Structures are given as C-alpha cells and as structure tokens.
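The next part holds the structures, each set out as structure tokens.
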Structure P
Amino acid sequence: MRTIFVLFDSLNRSAMGAYGGQSVKTPNFDRFAARAVTFDRHYVGSLPCMPARRDMHTGRLNFTHRSWGPLEPFDNSFAQILKDSGVYTHMVSDHLHYFEDGGHGFHTRFSSYDFIRGQEYDPWIAMVEPPVERIKAKFDDRHYQTSKRDKRMQHAINREEIVKESDFPGPRCFASGFDFLDRNRNADDWFLMLECFDPHEPFHAPDRFKAAYETGHAGGILDWPHYERVVESEEEIAEIRANYAALVAMCDEYFGRLIDYLDEHDMWKDTCIVLSTDHGFLLSEHGWWGKCRMPYYEEVSHIPLVIHHPQYQDQAGTRRCHLTQTMDLMPTFLDLFGLGIPEEVTGRSLLPMLPEDAPIRQAAVFGVFSGPIGVTDGDWVLYHYPPDIYREGLVEYTLAPAHMTAPFTIDELKTARLAPPFNFTKGVPVLGIDALKEAKRVPNNDGIGFADIGTRLYDLVNDPRQTSPVEEPVVCKRLYEEMVRELRAHDTPAEVYRWYDLDSLHKKGGYHEKTTGSGDGAAAGGGKRTRGIS
C-alpha cells in the first residue's frame, strides 16, 4: 500500500464545488471527488492548527487536557507507528508552526521531511532595516502594521523574495512532493503527507489566480483579516473574499497536477489518496473574520474529507452521510497498512465506511481548550459555554509545557505539581499546571479572547446558515449526554466538568433549563433562554 495524505489548512467546504460551493471554481477538487468517496459530515476535533494535528497523530482529542502545544512524549503518532512497522513516512510542509515552541515533535516522527520556508511570519528572510515606506505604500495598514517587531512585517519582508509563481511556498510544496514521487513511486509501503499552509491567511496568491477574481479594489492589500467582528465596507469584504478565492484556486490547480501525475503513472490502482483540512475560516459570515474566538460555526467546524481507496474504486463518486472527525484519520492510516490500533485511540477507522455508508459514531465533540464545547449529531449542533469563560479553575496536563511561540511562563510553572496518569499517558504521571487567565493560550495569545458568548442550539437541517438559535429541551438533553459520554471516553479531568457546569450530568444527575451568557452572549443569543446543565 502507498498513501498520499494531502492536507490543506483552512480549506472551507463552501469553497469546493464538490460540496456545493459556487464562489470558487475548483475543477480539480471536483474531479477527484468524482473518482473517490466524499464525506458529507466530517467535523473537527481540537482547534486550531497544532491541536488539530495532535488529534491527527494520536487519534484522540487534545483540547480536553491541554491547549496548543507539542506532541507529548507518551503520545502515539501514526507516523512513528508506521515508521516502526517498516512503512517509510515522509512529510512535506510549509507549516511554520511545527518549528515554534508549541509545535515540536510532530515532523520528527516521520522517516524524513522537507520544510518549505516563507509562509506567513516564518522568520525566513533576515532584514535588519526593512523597506518600511515601500511596505506602507503597498499594504493596507489595517492588515499590516509597520512595527519592525510585528509578525506581519516579517511576512511583508518574506514577500520581497516571493516574485515568481515558483517562489510561492504552496507550489514549492507540490514540487517537493513530486520529487518524492519521482524517486519512490515504484516502491511499496510508503506514506507521503503533503501539507500546504494555503489557503490559510494571508491570502497571497500569484497574480494569474487573482485575475479571475478581480474586484476593482484600488487601495492597499487586504488579505490578512484580524480575528475580529466585520467592520469593513461591502467592497472591502469582497476584496478579502476574492483573495481567499484566488488562493483556493491555486490550491485546486496544484492538486490537479497531482491528479495528472497519478494518471500519467497509473498509480490509482495501488495508491490511497486522502484530501482534507484542519478547520475552516469565517469570511464575514456571522459578522466575523477568523476562527476560535466565536462559536465554532459550521464554516469553521464542518470540514471536507475525500478519500480514494484502490480497493473501492466501484464507490467512485459516492457520498457518506454519517459522522466522522479529524481524530478518525489516525486509526484509518494504520488500518490502511494492516496495523493494530493502540488502545489509547478513541477515533475510529474510516475503512468500514468506504464500501458502504456505515455509522462509526453517534456524535462529534469538538472545541478549543478553555473555550466552548461543541457537539453535533449532524442534524443539530450545540455550543456549550461555562457560566464564566474567564474564571480560573482549569488545569493544563502536560510534560511539554509550551504555548504557541514560547514556553510556559515562570508564574505558570510555579503552579506545577505531579498529577496521576490518565488513560492515554501509558502509566506516566504528568504535570498539572494551572491554566492562568493571563496565559498565552489561543485565542488569548494575541491579546484577544472569546466573544459572542452564550450557549446556543441550532437546527442544521432547517437552518443550515445558523441564523436563529432554537430551544429544544429533548434534543439538548441528548446532545449533552453524548458530550459527556465522549468526555468520559477521553478520561477528562474532574475539574473540567465543574468548570463547564457539567458536573451533575457527569455524576448522572438531572438536566434542567438555565439562562446562560451575559454581555456579548445576551446580544448574540437575542436575549433568549438557552439550555444547559446545573
């Protein structure tokens, strides 16, 4: 077996024709779906980037025990297991977060890897005195600050070296992937993870792709919206969305070159191809740019997954309606190569779903550490908030205490104590470190926090755009029970249930109505009563 896992970052379902999208032309994603199995109810697990990748490597949720951070020393990793079992694993990626404090330990699990430089604020081009005036003239200062220490300045500097299309990190990722295939396509038992940071912001694509989505915008470059409420004009919104569309179009074309390569070398008969993403991105829907700060609306949490398996080519063009999640990828990768699945894994292999639309889970639970918890059965989705999302009382459990771009602070580390093992730490005790309110966790790391607060339920069948929360006590009760069942399966710490006001249900107590949220939540929920647990 040979497997190619193509992972884009922030690839929205709504940007793909195979999922009904019309804003971007994606002929290559669509022709892949025509010869593969498309999963219609695939959801995230932990958010955002590195927590999602820990889910992918380990086959279980990250957010129940810690925030963004490295792969833990006791973690299972599909790449390591495959490598140890004789499967050659190779990763190509331009995802700069792997090379920050909070991202280490992932790429080193592969047999080999190639890191492509230059994405986002990757500290790639060293320039002591950047051309500040030229940058000011080129970029809109709402998206690009000109402080030498600002990460967006580093990206502007990087772009000075990205001139030709072949200079862009995304095309260079595919070039590296084709180099691997040229060397190894006739070999067996290998796994290639071809990971592109695109179409993650900043939405920077070669001019020929932007030309197809030209808006007539005459001002500075608007391609990196802050994770804030939308305040831009209709014309500016259209420009930002057009830049995202151009980047998706580039991703689609280069993915099409991979399809062409597989055609040319007759690789479909013995190669599995998996296409997915880590999460979506709000492009002004619900009045927001970004992700994580607000409820995990469908645009963020409901993501694409398309799989071609050579043994199930008779299923080409079919669709699956049952729930799947990011953490199901890990056991699937092991299953592809006939390997056993570690007992710590809570995800389920997707292989049984390829010959038929067979259910593997009743609900999907997802979230950000210290943020709301989402739960869906595919027809309904509930976003549950604690009574006070900024109160203390949560604990981070880790043996690798690092946030996104820096280690835990001394003040955080002073709270550390040894905690007993969990059911996934292989008998190893861990550090319990207080989740201080001022800690640099997502989304607090940029000096911002959660907003649009308030528990709410949506009917996805009758209100797929999630315009109006509803009150359905019976549905809420069932979703809360599914949520707690999943939290138990992950050996979630006791204080989490207390912090989220889920303690009584965890102890098999009662369920009743309550009013949640204030401030932002009251506005977001329209002042309606919502459902919760006491």
Structure Q
Amino acid sequence: MSEKLIIFDTTLRDGEQSPGASMTRDEKVRIAKVLEKMRVDVIEAGFPIASAGDFESVKAVAEAVKDSTVCGLARATQGDIERAAEAIKPANSGRIHTFIATSPIHMKEKLRMEPDQVLEQAVWAVKLARQFTDDVEFSPEDAGRSEPDFLVRVLEAVIDAGARTVNIPDTVGYNIPTQFGSLIADLRERVPNADKAIFSVHCHNDLGLAVANSLSAVMNGARQVECTINGLGERAGNASLEEIVMAVRTRQDVFPCDTTLDTTQIVTASRLVSNITGFAVQPNKAIVGANAFAHESGIHQDGVLKKRETYEIMRAEDVGWTTNRMVLGKHSGRNAFRTRLKELGIEFKSEEELNSAFARFKDLADKKHEIFDEDLQALVTEEGTEQENEHFQLVSLKVCSQTGEVPEAQLVVAVNGKEQQGVATGGGPVDATFKAIESIVKSGSGLQLYSVSNITSGTDSQGEVTVRLEKAGHIVNGQGADTDIVVASAKAYINGLNKLIQPTDREHPQADQPI
C-alpha cells in the first residue's frame, strides 16, 4: 500500500499574491468548492489579519467547505493567530498555519532578531495556536537559505510545542532538486522527534524548479506538498498542483506514495482559476494547456492511433479533458443550465441571480450555436463582477475601422447610472475604444497588460480579454468576454476601472506573508 501524499492547495492565499490576481469572497468560495470536489486535503483560504475582506473570505470558505481542512495563515504574533482562529472557527476541520523567518538574512535584515529570539517566538506561536486547534502547521520562512543546524533546533522545538505539520519553504526559489531533497532527508534524520509530525514543502518557481524540488522532497520523505492551480503565485509562481499530482500518479513505479485526489476535476479547476484571475494558461502548459494532449507530427499521430501509450503517458480523460463536455444551445432550458453549472461547482444564492445569468446565457446562445463549459464559466464570472461593481457600465459601442482610415470609437458609458458619451480615434479599434472610455472616466491609470485568448474553438468563439491596470501602486486585472473582441476589450477595461475605484483596506497581498 502506498503512503498518502497530502495536497495542500494555497491558490486562494499564495496564488492571490500574484499582482492583479485578487479574488472576491464569492470567487474564493467558488474555487474552494471545486477544490473540495477534487478532494484536496487542505485549502489555505487566505491571510485573515491582512484585512476585513480577507478575514470574511476565509470565514466564508470555512462555512462553505465540509470535507477539506480549511487553513488560515498567521505570522507568529498574537493578533495574527487569534484572527486566524476566529476565521476558521466555522470549519468542520480547521488549521492554523503560523510562520517566522529563520534564514540569517531574514532574521538580521527583516526581523532584527537574534536566532534565540526567533526560536522562542516560534515555540510561543505554536503553543498559542494550539489553544484554538489541534491542527497547527509551522513554517520556518526561507528555510531553503537557513542554516541546517538552526532548522533542526527550531523544528524539534515546535514539534514539542504541538506542531502537527512542519513545512520547509523554498521561499525565493533558490534551491535545486538534489540539494532540496537532501535537506529534507537530513532534517528528517536529525530532528529527534521527526516522527511526530508530517514534513511538508512549499516551493517557488523563480528558477523554474518548484515542481522538481517538491518531487525531490517527496522522494526524500515529505508527505505534504503545498501547491497552486496552474502554478499561480507571486513572482514566477508556486509548484503546480496538477503537475505534482499527475507526476506522482503516473510514476507509481518510482514514488512510494499517492494522493487521493479526483484528478478528473483538474481541468475544471484550472479553467475556473484562469477565468476568475484573468491569468491565461499557456497552450503548452503541462496537463492543462490546450496542447497538452495534441499531436501534430504525423509519426506521433500514427503511433497514438495504433496505441495511445506510444506517445501519451496519461489519458486526457483522467484529468478532465473530455468528461465535462455537455454542450448547451439556444433551445436548452433553465434546468439544464442550472444543472450543468452545479456540476461545475457554481450555485446561485437566489432565483434572481439564476434568472439574470440565464438571460445572459440566452443572449450568448443567439450569437453562438454551441455553448461549452468554458463559455458558462466566463458568463457567470462576468455576471458576478458586474453585480459587485456598478460604478461604470458599458451601454453601447460603435467602432469604425477600415483600410486607409484612422479607426474611431463612439461609445456610451453609464457613470453611476448617468449616461455619458465618448469619442476618440486611435492606432486600432481597441486603442480607440480605450481612449474613448478614458475621455469619459479620466482614470489616470496605466495599461500594463492587454491579452486576448479564445475561450473555445471556432470562428464564433467568445474572445476573452484581460487587461492589467495600475494606479498609484494599486494593480488590478479586468476581464471581459464577448463574441466581438472589441466589445470584450471594452468590457475588460471597464471591469478593471471598477476594481480600481473599489475601496479596499487590504494590504498588498505580498506584504509580510511571502512563504
């Protein structure tokens, strides 16, 4: 029998640290429900002390999720730990994850603390967290650059204090696989009470080695991996959940452990996270990229037709590529619509919300013959965004673009319900549209990213546009989808503007929580 490998998903916490990837409470709950359906063991829902909004999001996830453990992050301080404890209180199974830096550079330059002070604070934090829950995890931040002798002292002490899980983070993605695997093996051998806790790893992808480092750690005794959907996360991201899970599942001849995840939910989770955050999945991304199971070479195609295993080491169905294909159209009824969204992890709070989404679905069905799961997810995400942000709304758009002429955009935007007209020319229809919007709103924001992708195949596919706007250090992503790419662009820009003006008391998601 294989040992169990615990999957700790931190998409809702560390994944949200990607600039522009902040999620609303309802969006976090939607993702958490899909993670639960996938049978993820632990869901790190956020950093409750960061803001009232973060606290409410963690609490909402704790109330909604019944089968997975819900975790809140906390620095090794009383306020953080008490706030995390309050946020996870509604959970059937709750965990507090507390941390403090242990590398020489962090202790000296950031904490201004001596090693003995850090050790004392770590023990104190774990003991305090144990007053609220038996499930406490401790992380020595920047363990990948910490002195092994000091790590041994800290881990022994926090395990004695009651930590059930000790997590070794490669916070800055500095390690290489052989080195990191050796570190895990060394710690498990040298920490006297190592058998009293599960060893976990949390690897960042700065050198493109997060998955490799995590798997090396698993081979050396780690039995929990902290990862994110699509590898989302600050800087270059985190270890990718789908790559970790499928590597272990596919190579059971090598790995002495396995997860209990329902891998057929992977593609659904990937699409949902991409849709909500606006971070597109590259076509050649392992497992969940559009080309992951595509074969163009004639030799490859011939081999696959004769026997799939010649060029495919996994079945596309096993990660959800074909199991969730229910095509809806203009003749589909409300019940089919509701049922399919429920299967995708989307449920409505009221009949009013269902009716509004169904009306949008019917409008889309008039433009597009077949509506796929990706279309439904984009539709519901757009619906939820508009309900929360109503300051600016696109009323109408007319664009003239022809060879030899300067493109011009004429549009009407409702500002707090009052319609205003804008006209502008530009280098192209999208440029003209954005300038026309700015002639009305005068936001003063800078466009940092403009990205277009097709949601499904075919010339009638919806185009999904992501824009990234920045103003005074505040970065947001705006999303829009439509069968007309210029309309989708206008929707995305206005969505971003609405996010920019929303009041927030949330710290920058990377502040003081970079493990």
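What follows is calculated from the coordinates using simple rules that are stated; it is not laboratory data. Every value quoted in this text rests on a predicted model; they were computed, and no experiment measured them. Cβ atoms are built from the backbone, for glycine too; each structure is taken alone.
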**Message:** As an exercise: log10 I(q)/I(0) by the Debye sum over Cα atoms at q = 0.16, 0.17, 0.18 Å⁻¹, for residues 201-416 alone, calculated from one structure in P, Q, equals -1.18, -1.24, -1.29. Which structure is it?
**Reply:** Q
**Prompt:** Taking FRET efficiency 1/(1 + (r/R0)^6) of positions 17 and 97 (r between Cβ atoms, R0 = 35 Å, to 0.05) for each of P, Q, which is largest?
**Reply:** Q
**Request:** Determine which structure produced the value -7500 for helix-only ellipticity at 222 nm (-39500 (n - 2.57) for each DSSP H run of 4 or more, over all residues; to 500), calculated from the coordinates; the candidates are P, Q.
**Result:** P
**Prompt:** From which structure (P, Q) was relative contact order in percent (Cα under 8 Å, 6 or more apart) calculated, if the value obtained is 12?
**Reply:** Q
**Request:** Taking 142 as the value of volume of the Cα convex hull per residue in Å³ derived from one of the structures shown (P, Q), identify that structure.
**Result:** P
